[in-house]
Structure I
Amino acid sequence: MEFKDISTETRRTYTFPDGAKVTIEGPLSLNVSPSGGHRIADRQRHGHYVPAGWIHLEWEVAEGATVVTV
């Protein structure tokens, strides 16, 4: 499984159609599965799985870092 480095991000928030939100603080790496789900490892050594179906994704990058589009 390949993971992309997203360590310049300080947070990312997924918003779902029903208004529910999932926020990951300190994301480090991202794997996008064939189904569109996101696996994320964070700075606290936690793993997160965000299923496909979100309608909005917002991320914040560290000061001085370049905002990279998905």
Structure II
Amino acid sequence: MADIQVSKVEQQPNGRSVFSVRVQTRAGRMEFPIAIQDEGTVGKNEIAVLRGALGFAEELAASIRQRLA
């Protein structure tokens, strides 16, 4: 199972927040930014970031499967 860490990097004046998502798996480590519209609380922001990361992972998986076919 992957270890996922989410940390806030920047608050932009337009109400968006940038988070760093760090993922450690047996295969290696990846870190990438995700920007979201600030949801008002730490918990809601983390959920929005994790949903964004999940969407990214699903799109990545689909593209890799297509390329391997």
Structure III
Amino acid sequence: MVKMKITKFYIDNARYKAIDDSGGIIWIDINYWENNFELSEPNKRLENLAKELLERKHKVNFVNKLLK
């Protein structure tokens, strides 16, 4: 087994599931690397959330969290 040091760790793509009080589901697909997202249904609140997540995680190196 070759030992190596991880120096970079990025989030690439993520999928989130939002469920409203009537059981409706809206999928949020975020491509952190390409800095874009898609919602399965229009929803302004979730659109704002996706934009905020992209601002915080777009091409951010999380290696420091990985090594804790």
Re volume of the Cα convex hull per residue in Å³: value 131 computed from one entry in I, II, III; matching entry is structure III
When distance in nm of label points 7 Å out along Cα→Cβ at positions 21 and 45 is calculated for structures I, II, III, the one with the largest value is I
The value 0 for helix-only ellipticity at 222 nm (-39500 (n - 2.57) for each DSSP H run of 4 or more, over all residues; to 500), derived from one of I, II, III, belongs to structure I
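Every number in this text was worked out from the coordinates using simple rules, so none of it is lab data. The structure presented is a predicted model; accordingly, all values stated were derived computationally and were not measured. Cβ atoms are built from the backbone, for glycine too; each structure is taken alone.
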